[in-house]
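Below: a set of structures, written as structure tokens.
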Structure P
Amino acid sequence: MASSSLTFAIGDVHGCFAKLDNLMHRCAEYAGSRPHRFVLLGDYIDRGTDSRQVIKKLRRLTGQRPDEVICLKGNHEDMLLSAVDEPCDSLWINNGGDTTLASYGVERPAELPADDIAWIRGLPLCHDDGLRFFVHAGIDPAVPLDRQDGNTMLWTRKRYSDEFNPGRLIVHGHTPLRSQRPDLGPHRINLDTGAVYGGPLSAAAFTDQDAAPEALLVGSEVFQVGCGPNVKHLQRFVITDEY
């Protein structure tokens with residue numbers, strides 16, 4: 001395990017720049033000498049106060065390390081693009097887009113930087129590493145993974161039995177957890193721990209040998225998935241409600 005590279009998946013950021021910056025540093029510290037990459041699950045903007053800083057950081061990282069930092073599109077990025085393309089569409093503004101405009105110091109979506117919009121427009125909807133299927137919201141269990149609909153991957157809150165095995169561990173966010181702890185099941189993990197609602201920003205650390213996470217970094221805490229002498233043991237946190 002010591003020589004295995006790591007993949008860190010990070011949940012919904014929503015303009016919480018300090019939490020993102022701190023968590024990425026903590027992931028690097030956790031990895032130590034092991035090579036590591038990041039997959040961010042979308043919703044970088046809206047509701048929090050620092051959307052512009054978040055986008056600036058992620059654009060810089062994906063430019064410098066395109067094979068090591070993968071940013072997926074979330075439904076809030078999708079709403080922003082709709083607002084840019086259809087200025088009469090108020091859905092984005094009514095769902096936290098006003099805080100994103102304020103972070104850029106502008107009043108209308110058309111005034112947002114063209115380079116940032118182009119970067120957001122080019123974000124992929126999913127990433128499959130052979131062991132895990134990373135996606136913002138989730139999947140339709142009735143559809144093969146390579147045929148998932150974009151609207152489903154961005155917006156779904158549909159859940160399915162723990163007995164259903166889609167052939168990958170589904171790694172997603174989108175539905176914030178009131179427990180403020182990740183929800184880990186046999187074939188799915190939700191990493192949206194409500195950072196913008198006062199919860200921590202969370203990451204899962206994966207190796208190349210096993211689909212399940214090695215550990216979860218939840219705010220300032222590290223939970224080993226299994227037993228370990230120097231870390232807390234992760235219990236199963238069940239989704240009970242959403243914000």
Structure Q
Amino acid sequence: MWRELEKYIEMLYRMQKPIKIWFRDDDLGFYIPEVKKMVNLFDKVEVPIVYSAIPSLLVNETIDIVRSSKTAFVAQHGWNHRNNSLKAGVKTEFDDDACELSIMINNINQGKKKLQDLFGPKYLNVFVPPWHEMSPKLEQEIYKCRFHYISSWGPNGRNDNNFYEINTQVDIIDWSISDKFAGENYALSQLVSELQEGLTKENSRLCIGILSHHRTMGTEGFEFVERLINTIKILPGVEIIIPKGEVDGKSIIYDS
């Protein structure tokens with residue numbers, strides 16, 4: 001699969017279709033050794049990464065490690081990442097039947113202020129819904145929290161509520177089987193699929209998000225991420241970025 005990856009990147013380069021790739025690591029909160037391991041990895045390879053932080057679970061040791069990193073940026077991952085769903089088979093922190101909308105908005109704004117105060121310019125003003133789920137009412141009202149965009153899972157662009165999403169499309173963990181790293185072929189096949197789709201897209205540029213979870217990915221997962229970065233960052237036509245307000249090469253204008 002590594003040869004396939006390089007082949008499609010080269011094809012897109014020849015077609016003058018630059019590729020933007022970014023990394024998002026979810027569930028930053030309590031300190032565990034994997035927090036420092038992930039931060040050290042990205043500092044070592046000198047590539048930026050967005051950590052989705054759970055405001056109510058952050059502790060000083062985690063905060064200090066992220067603050068001291070040259071490559072770390074922070075997005076907001078809900079408020080407490082607690083499953084409040086009353087529906088079987090669905091996990092969400094934000095359920096209309098379990099909580100009033102005003103309380104959900106208040107919790108989100110409280111978390112946003114905390115992250116702004118803790119991380120300053122490292123905070124991107126981006127909202128990442130836990131489990132990539134929000135209640136219908138919150139989806140319609142999230143604009144009131146004045147985030148630059150939402151980052152979830154799936155295609156980039158405006159969602160059904162006309163709010164921008166810059167999402168991840170590659171997950172190195174297969175959650176249908178376990179919460180562990182699913183192997184390099186599983187991860188690379190998703191990335192290659194996105195590149196193949198880019199061959200036929202009319203857009204001149206691709207923006208692909210790669211998702212990880214430091215807590216569960218294990219040694220093999222860390223080794224894969226490091227190899228992936230070292231492979232792609234030297235290939236022509238690839239730029240590893242932090243998306244600060246761009247979808248498919250078009251700037252986002254905030255809708256006030």
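Bear in mind that the values in this text are calculations on the coordinates, not laboratory data. This one's a predicted model, so the numbers in the text were calculated from it and none came from an experiment. Cβ atoms are built from the backbone, for glycine too; each structure is taken alone.
When helix-only ellipticity at 222 nm (-39500 (n - 2.57) for each DSSP H run of 4 or more, over all residues; to 500) is computed across structures P, Q, the figure -11500 traces back to Q. Consider the structures P, Q: one of them gives 18.0 for Kirkwood radius over Cα pairs in Å as calculated from the coordinates. Say which. Derived from the structure labelled P. The maximum of distance in nm of label points 7 Å out along Cα→Cβ at positions 158 and 198 over structures P, Q, that is, the highest value, falls on P.
Structures compared: P, Q; top value of relative contact order in percent (Cα under 8 Å, 6 or more apart), i.e. the largest, recorded for Q.
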